[in-house]
Structure formats: C-alpha cells, structure tokens
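Listed after this line are the structures, all set down as structure tokens.
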Structure P
Amino acid sequence: MLRVAIVDDEAGVRGELAGMVERFADERGEQIVASCYADGKEFLASGATEDIVLLDIEMDQVNGMDAARVLRKAGITSEIIFVTNMAQYAIKGYEVSAIDFIVKPVRYTSFAFKFGRAVDAASRKKRSRISVETREGLRYIDTAEIIYVEVMGHKLIYHGLKGTFEAWGTMKDTCAALEPFDFALCNACYLVNLSRVVNVGQDMVAVEGGDVLKMSRGRKKSFMDALTKPLGS
C-alpha cells in the first residue's frame, strides 16, 4: 500500500486531487491511501512521511518549496510532485529532487501520467526496505536511509540519515542483504551505501554525515569498481 499526502490551501483542489488519486488507484489496481492537509505548516506538523506528496507551492504559513526543503533536510525521500499555477517556480523542483510538476487546472490525463511515474518510483523504494533484528524486535528500514553499517564485536551498528541503532546479525548476512542495493565493503568492518559516499582518498572513504571510514588495501579495488559502476546496474 502507498500513502499519499495532498497539500493545498484550496479545499476544492484537495478534493479534486483526492478524486484523481482514487480513480488512478482503481484503474491500476493499486492500494493507495490519501491524506489531505490545508497548508505546508499543517503537513509538517503532522510528522507524516507519505510515499508521495502532491504539493502546492503558493500557500500561506509555509509554502510548498520551503516544506519540501524541510522534508529533504530531514532525510525524507518521499516522491514530490508540485501541483501549482506557478510553473515558473515549479521548474526549480530539482533543488529538492521533485520527480515532476503539474500545472493547474489539473487534467486527469496529465495527472495520471505523472502520478504514475511517482507511484512506480515509490513502489521501487518500498521493495528496497529490509527488516533488521534489534533488541526491541524487527525494525524495517529503507536501504536508501542507511549511510553505512559497522560491525563492532558481536553487534552491528546501522548509521543512517535518522541516527544510529544497534542490531543483531553477521556482516556476511548483511552484505548478502544490502549488496544488491549498491552497498560495498571498504574494509571488513564497514559496509557502505555507495550513493552516500562524499569523497574517497588513498586509504579513506568520507560519507554523508561527516564520518571518515578506513579503506583497507585488500578491499580498495573491489570498492572502487563498485563505486564507479553505474548505480543500480
């Protein structure tokens, strides 16, 4: 099931978009649940992390572009589609990795095509979620949110966009689970998300968040080969 946020300060537009989401779900046979928010402030205050966000740009309190920046700064990877009558601003969506924009008044044909792209992208992300065994029980995490995994004694420490947590397991099993999602060992202790690498030196790997990890001589070639390969290939 996918969750969609509709964020617009016009009640009529919210209702129209909700109807289009429902129609799309029926036509595609998808399970999609939509929640509506009257402005960016209400949406952010809810703490919601929907898979797709249909986001107006021109709103009081918090405008759509600022709301999108807050989401990205928090490490939230929702697919964003700007729905707006301000196309001149919507093209700046690349700044917040928006997948597309739709100009008002919204026509269903255009909506279905662009929303379909977001649904496909969000579904791929869903499939990249893994379960990790922790002291509190199974924890589900999107692989894109993991920066690197560290083995320390008999524990695994997951360093992610939203902080760190400890888990049970072996590095061998963790490699098997994560390597298909473009992770590679830079030494026996660190399994790194290649999309989160910032810099590589002679014997180090710098990742998002500021950590600098030791690169072993024996792992350097395989790590660099994985890093220079197109992600996802």
Structure Q
Amino acid sequence: MPAFLHRRTVWLPTLWGWAAILSAIVMSIVALAFAADAWLAPNRPAEGTGGAGASVLIVEGWLEGPDLDQAVMAFRRGRYERIVTTGGPIDAWFGVPASRNFAERGAAYLKTHGLADVQIDAVAAPASAQDRTFLSAVMVREWAQRSGVALSAVDLFSAGVHARRSRLLFRMAFGPGVTVGVLASRPPDFDARHWWRSSAGTKAVMGETLSLAWTTCCFWPPAPGSHEERWAVPAR
C-alpha cells in the first residue's frame, strides 16, 4: 500500500532566536534609513578624459530657487565651459507663466543670479505624460548632435534624492559613450540626514525609492532615434 504521509524534522527558532532575527531586521532598517540620503542623493562628478572633469553642467530647469542657487555655486566650483538647462512646458495654473518651459525658466534664473557671463543653453522638451526626465535627456543628446557640442563627460545637477534616478535616466539616453556625473542639492525644507523626522522628507525619500525601483526594473529605453523614444504626448 503506498504511503501518503511521512515524518520530517522542522527546525524553528527559539525565543532567543526570534529575538536575534527581529534585532537584525530592526538594525537593517535603521542602517538603510541613515544611508538613504547618501544613496539617493550622491555627489559624484564625472572624471572625464585624463581626470579633467566635465566641461558641461546640465541643470534640471524645474528646480526651485534654493536648488538653482546651489547650482550656481557648483558651476563656480567646477571647470565648466557652459550650462544646459532642461525641462518641458509650464502649465499656466494662475495667469500667464513668465517662461514657456522649465528649461527657459531655469536659464533665466541662473543668468539673473550670478551667471550672466556664462554660456547657458535652454534645451526644452515637449509635453509628455511620463518619464519626462528621460525625454529631457534625449532632447539634450539630440541638441548636442545638431550643435556639434561634444558630450564625452557631463555633470547633472538635480534636486536631492531625485539625483540618482535622474542620472540613471540620462545614462540610458546618452548611452555608454558619455560619462554622466551627478551633483545633488541639499533640500531647504527638511534635514536630509534625518529625513524621517518630517513629512516632507519622508514623502521625498519613500517616493524616490519606489520610483527608482520601478525605473530600474521596469523601464526599458527604446532604440536611440526611434519614434518610441520620443513618445511626447501633446498637452491638453
């Protein structure tokens, strides 16, 4: 007669074993919390050929004034030859916006806050329903090709915990031939090292963590130059 049951020995943690497991989980969560800011908001400029660094600083034009002020200081500290600002159209929620798009808005702010003597190119992107950062990077890549601007190494200036995801998307758009460094601003409205102490910090870190996870596992950039790469959706 065939056997339908058999005995097995199952090892389970003791009370002290469960306590050790719980302690390890708690310590891991605490370590990740303290490391979240450094991970999501890295500051790693491109080395460039022969360690000369990047000659182009790309600034995301949707950044707010305090972030753009830090971009001004970053430009002065570096050995950049020009700035490129990015961004799509600005929705006119209240009246008529001063700039048509965030690229022009960012460029205008930088020029009037200490960089009037600097070559600043506003490279606007069309309206898009999703992955606006990637589309902005595609626009910069195509602008550089049309303008004859070499982009062998660039530094991307972004806002705090958004920086790592922005760098990832720019790397996808530029391809392996361009070294993309990154500079992250410090948030003016919460302590980045203790982000969990404020709702603004918690929202920023948790939101960017989920967004970065989705981009890493689920976003596959289309072939360069293809229609799918420029899936801009007309603004309604």
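Values computed for the structure shown
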| quantity | calculated |
| --- | --- |
| Which of P, Q yields 16.1 [mean count of other Cβ atoms within 10 Å over residues 45-52, calculated] | P |
| Comparison of P, Q - label where relative contact order in percent (Cα under 8 Å, 6 or more apart) is highest | Q |
| Computed 3.6 for distance in nm of label points 7 Å out along Cα→Cβ at positions 117 and 221 - originating structure among P, Q | Q |
| Structure with the greatest value (metric mean count of other Cβ atoms within 10 Å over residues 37-44, set P, Q) | P |
| At a computed 3.6 (distance in nm of label points 7 Å out along Cα→Cβ at positions 149 and 213), which of P, Q | Q |
| If helix-only ellipticity at 222 nm (-39500 (n - 2.57) for each DSSP H run of 4 or more, over all residues; to 500) is computed and equals -13500, the structure in P, Q | Q |
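Every read-out reported here was derived from the displayed coordinates using simple, explicitly stated rules and does not represent laboratory data. As the structure is a computational prediction, the values presented were derived from the model and not from experiment. Cβ atoms are built from the backbone, for glycine too; each structure is taken alone.
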